[in-house]
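Since every read-out is calculated from the coordinates, none of them should be taken as a lab result. In this text the structure is predicted, and so the values were computed from the model without any measurement. Cβ atoms are built from the backbone, for glycine too; each structure is taken alone.
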Structure 1
Amino acid sequence: NIEVLNHLKSLDLDFIIVVAYGKILPQELLDIPKYGCINVHASLLEKYRGAAPIQWSIANGESETGVTTMLMDAGMDTGDMLLQKSLKIELSDTTKTLSDKLSSLGADLLIETIPQLVNGTLTPIKQDESKATKAPIITKHDGNINWSNSATDIFNLVRAFTPWPSVYTIYQSGTLKITECNILTETMDRDYKAGQIVSIDKSGIKVATGSGLILLTKVQLSGSKEMNAIDFARGQRIEPGYVFNDSIMC
């Protein structure tokens with residue numbers, strides 16, 4: 001929009017700060033501020049460039065993430081890096097809790113970045129393209145459980161994609177969201193089908209995966225409220241041996 005660009009030019013800006021925007025800005029806009037456009041990105045670049053770095057870092061089982069301040073260019077998170085701070089990802093972290101931690105960390109890092117950039121004591125560092133990985137926009141289908149994956153992979157998926165886009169499996173003619181679960185074992189001493197219910201008790205529904213057992217503790221059936229997994233099993237009269245389907249409905 002020419003009017004917006006002209007207005008920004010008239011302000012004689014020193015900086016434009018971008019946080020969690022997820023879109024590429026045109027070069028004409030990037031050229032306006034005296035010291036450039038700074039992006040506060042929620043990953044340790046060059047890893048996880050893109051719109052969903054927090055979700056994908058959890059889904060991929062990373063043990064560490066962080067925040068990077070960078071000078072924006074015409075690419076997607078490809079600009080020169082300024083400062084970084086790292087943060088441990090706890091097994092208890094979800095996208096919500098990790099977002100809160102990184103938000104605070106990013107604010108502190110931005111406060112450190114600006115004066116150093118103005119004073120000329122900060123040297124931008126070019127990114128190594130060979131180390132770059134992507135964190136693309138999340139779609140609904142990303143939350144579909146593949147029961148052939150490991151218990152750890154599914155556990156991480158639930159941590160990353162709850163509440164959106166949600167993690168779900170196919171049940172009868174609808175979907176069953178898995179909103180809370182825990183890893184029971186990472187290996188199995190018996191052969192079960194991936195997605196097969198091994199047992200049901202007060203603690204929840206134990207399901208076999210491609211590697212290990214996972215305990216479903218809270219679920220949500222299509223059109224219903226979230227409930228304890230045991231209550232779902234009782235209401236649906238599901239028995240051990242039932243196999244959840246991981247095929248995506250058309």
Structure 2
Amino acid sequence: MSQGKSNAPRRLKFEIFRYNPEDENSEPHTDFFEIDETPFMSLYIALSKIRETLDPGLQFDFACRSAICGSCGMMVNARPALACRTLTADLPENIQLYPLPAFKLIGDLSVDTGTWFRGMAERTEAWIHERQAFDPEAEEERMSDDIAAAIYEGDRCIECGCCVASCGVANLDDQFLAGAGMNRVARFMMDPRDQRSEAEWFDVVAGDQGVFGCLGMMACADVCPKELPLLEVYAYLRRKTLGARFAARNEKKTPA
């Protein structure tokens with residue numbers, strides 16, 4: 001008589017990075033935890049269970065639990081991912097969790113992505129620039145559906161930092177814009193309401209800390225939880241910046 005398939009839950013074994021930089025007695029190390037897997041368990045649920053039942057001092061970030069806020073990014077078996085949308089059923093029984101690199105460590109799995117993204121927004125001036133004074137009585141300018149859809153696509157970025165953590169250049173140079181920064185620049189560059197010139201955009205995105213500093217490995221596109229078209233973003237920025245550069249050269253060559 002054949003035996004039926006066992007209904008016993010898997011026993012998940014977690015190796016979790018631990019370190020509190022604010023505690024002078026703390027040293028970087030890993031702790032090990034074991035819990036039973038439950039149906040539809042996400043890493044967020046697993047971490048909450050570990051904190052509630054095994055170690056109340058475990059630090060990790062969360063807010064929306066719906067892949068909207070971007071708070072719960074971490075390294076899952078050496079790959080950046082969101083804890084709230086990563087199911088344990090898609091992982092092996094042995095799970096390694098580390099904080100995202102390239103960001104300041106707050107403690108354990110918690111990192112400060114806000115400072116990086118604020119700095120990126122300030123360097124790229126990620127807001128609409130207008131040349132004329134605002135007129136509340138003026139009729140709103142129409143925008144094509146294609147442009148509106150492209151802008152919306154760029155605005156879907158949740159600033160989780162997974163693309164930054166996966167980027168070899170960003171891990172070596174904290175001023176490199178990485179996928180999130182390039183996406184933010186492209187979003188405003190294609191917005192007809194932003195009246196910056198091509199030369200101004202060239203100064204923002206060209207150079208080693210911009211689109212031409214990218215090594216082209218596109219790990220950012222591989223790990224983006226929102227599946228943003230970052231390859232298309234990079235191609236768009238390269239075309240625009242090269243076009244601006246050639247236009248500037250032609251203007252210099254043209255006799256007055």
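Where does the value -7500 come from, among 1, 2, when helix-only ellipticity at 222 nm (-39500 (n - 2.57) for each DSSP H run of 4 or more, over all residues; to 500) is the thing being computed? For helix-only ellipticity at 222 nm (-39500 (n - 2.57) for each DSSP H run of 4 or more, over all residues; to 500), the value -7500 is produced by structure 1.
Out of 1, 2, which structure matches 0.65 when FRET efficiency 1/(1 + (r/R0)^6) of positions 140 and 212 (r between Cβ atoms, R0 = 41 Å, to 0.05) is calculated? Going label by label, the one that fits is 2.
Of structures 1, 2, which gives 6.3 when distance in nm of label points 7 Å out along Cα→Cβ at positions 28 and 196 is computed from the coordinates? Structure 1 accounts for this read-out. Which one of 1, 2 has mean count of other Cβ atoms within 10 Å over residues 132-139, as calculated from the coordinates, equal to 5.9? The read-out comes from structure 2.
Tell me which structure, out of 1, 2, gives 0.45 once FRET efficiency 1/(1 + (r/R0)^6) of positions 52 and 172 (r between Cβ atoms, R0 = 30 Å, to 0.05) is calculated. Intermediate results must be reported in sequence, preceding the final value.
Working: 1: 0.45; 2: 0.20.
So the calculation was done on 1.
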